[in-house]
Structure P
């Protein structure tokens with residue numbers, strides 16, 4: 001494990017997603033609102049290199065966004081009731 005400790009991984013948080021046609025995408029402009037597939041009170045997905053590993057909630061820390069982990073995958077298994085959103 002020590003051998004891998006310095007390996008960099010891409011960590012991202014997914015707020016939600018939406019599907020739309022190219023025509024709808026081209027109609028977006030300043031002030032447009034794109035509705036996502038997630039409710040405001042739902043936990044957000046934490047992904048490492050595109051793999052869902054946890055869920056959490058947005059927090060503020062030192063003037064920046066952060067995520068408080070509320071659910072973590074155990075033993076390489078997916079989180080209970082979770083699917084990867086695409």
Structure Q
């Protein structure tokens with residue numbers, strides 16, 4: 001997700017959705033997509049794009065690095081449900 005933070009190894013740094021954290025670590029691992037946090041419509045749109053080979057959704061339950069951002073009620077459950085119902 002945008003404004004996320006997942007760690008300082010190359011893969012987790014690449015998954016982090018914060019460009020300022022990326023500086024000085026290029027080249028990053030390719031293939032990560034960053035979408036707005038707490039926006040189920042944006043997530044569903046990306047998951048439905050068949051030209052993308054999506055293998056996982058990485059999300060912080062509460063964003064900490066981008067400010068303490070608590071998701072709307074039902075957001076995390078909606079992600080889980082949508083992923084469970086994806087037809088590959």
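No lab work stands behind these numbers, since they all come straight from the coordinates. Please read these numbers as outputs of a predicted model, since none were measured by experiment. Cβ atoms are built from the backbone, for glycine too; each structure is taken alone.
Given a computed value of -1500 for helix-only ellipticity at 222 nm (-39500 (n - 2.57) for each DSSP H run of 4 or more, over all residues; to 500), which structure among P, Q does it belong to?
P
Which structure, out of P, Q, was mean count of other Cβ atoms within 10 Å over residues 17-24 calculated from, if the result is 12.2?
Q
Among P, Q, considering only percent of Cα pairs over 21 Å apart, which has the greatest calculated value?
Once percent of Cα pairs over 21 Å apart is worked out for each structure, P has the highest.
Given a computed value of 28 for relative contact order in percent (Cα under 8 Å, 6 or more apart), which structure among P, Q does it belong to?
For relative contact order in percent (Cα under 8 Å, 6 or more apart), the value 28 is produced by structure Q.
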